[in-house]
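What follows draws every value from the coordinates through simple rules; no lab data is involved. Predicted model, so just to flag it, every value in this text is computed and none were measured. Cβ atoms are built from the backbone, for glycine too; each structure is taken alone.
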Structure 1
Amino acid sequence: MPQLEQIHTFLGQIFWLFVTFGFLYIVLWKAALPRVSTILQERQERIDEDLRKAEEFKQEADDAIAAYEKLVADARSQAQAVLREANVALAADAAARQDALTARIKADVAEAEARIDKARTEALDNIQTVAVEVAQAATTRLIGKDVSADNAEAAVAAAMRERG
């Protein structure tokens, strides 16, 4: 086999393998790995800083939301207070108008009752006068005799007292 024919160079190859990998290890250990480590550390610090800023922004957003919700709640309570005050004012105004209307209606009713009483009195007076005239005319027609106004008025008054 041809691979086994090179066995006399095996020790030299092993030597150069250790030297090459040793040199590569030292170069990586002294130059490349510290740079990679520094880059990873800077990256981690940047990530931590970004996380810290994000937490600050989140806290500010939470504070802003809380302030907004407080403003909304205050505005709602003020609006409800204004509505309550407006309702109270409207109720008081309605009650005042109702009282004024009631007083006006009572005055109108009293005035109407006074007019009705006056009209009733006038009607009764007119009825009595007409009744007296009718009684005189009826008596004259029925019995053919004229009755005096005083006698007719006394007869009508007596008839009205019996009915009333």
Structure 2
Amino acid sequence: MTQKNPFAQLQIELKQAIDHDLPIIIGNEAVRLFKKNFQDEGFFGKPWQQVKRRQTHTVKYKTKSGMRSRTVPKAKGAAGTRKILTGNTGDLGRSIKMKPQIAKVTIYSDLPYSAVHNEGLRAGRGKGFTMPRRQFMGDSPELHRVLREKIEKHLNKIIHK
């Protein structure tokens, strides 16, 4: 019975990890972190610019005992309290996906307006307006740190069998 060369086996396992396993692990983790930015309403700890619908104004009203006032959001109902960039549907946050390939992964959103929000680009018809940048995807030291930990953990499992 011939025993396989342990270094040859290790090389095969590392190639499998780099070409197939790690792109999936990294992609899933990046998507998770980018979706978390929607819940945190910021980009890895940097808060997004507030939306106008949450701004408040004072409303005066008459009661039997005299004039009173209270502070209310500009938008009524859920629109006044809803998280930034979730809209009525939450489609933008759910649109973040990953496409693993050999030795790489692509993270993307297939919605046409995602880049406008992420980069702070011009929006609207005609003259339009410039959307404030509310980045939810992209490069960051925090992303690198978390992905490095995932990569090291997976490779250590293979090396230290």
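Here the criterion is FRET efficiency 1/(1 + (r/R0)^6) of positions 25 and 145 (r between Cβ atoms, R0 = 41 Å, to 0.05), and among 1, 2 the highest value is seen for 2. Out of 1, 2, which structure matches 19.5 when Kirkwood radius over Cα pairs in Å is calculated? Label of the source structure: 2.
Quick check on the output: 0.00 is FRET efficiency 1/(1 + (r/R0)^6) of positions 33 and 105 (r between Cβ atoms, R0 = 30 Å, to 0.05), derived from one of 1, 2. Which one produced it? Considering all the candidates, the number was obtained from 1.
When semi-axes √(5λ) of the Cα gyration tensor in Å, for residues 97-136 alone is computed across structures 1, 2, the figure 28, 10, 6 traces back to 2. Between structures 1, 2, the greatest calculated value of Kirkwood radius over Cα pairs in Å, for residues 17-64 alone is seen in 2.
Identify the structure, out of 1, 2, from whose coordinates helix-only ellipticity at 222 nm (-39500 (n - 2.57) for each DSSP H run of 4 or more, over all residues; to 500) was calculated to give -11500. The read-out was computed on structure 2.
If relative contact order in percent (Cα under 8 Å, 6 or more apart) comes out at 28 when worked out from the coordinates, which of 1, 2 was used? Of the structures listed, the value fits 2.
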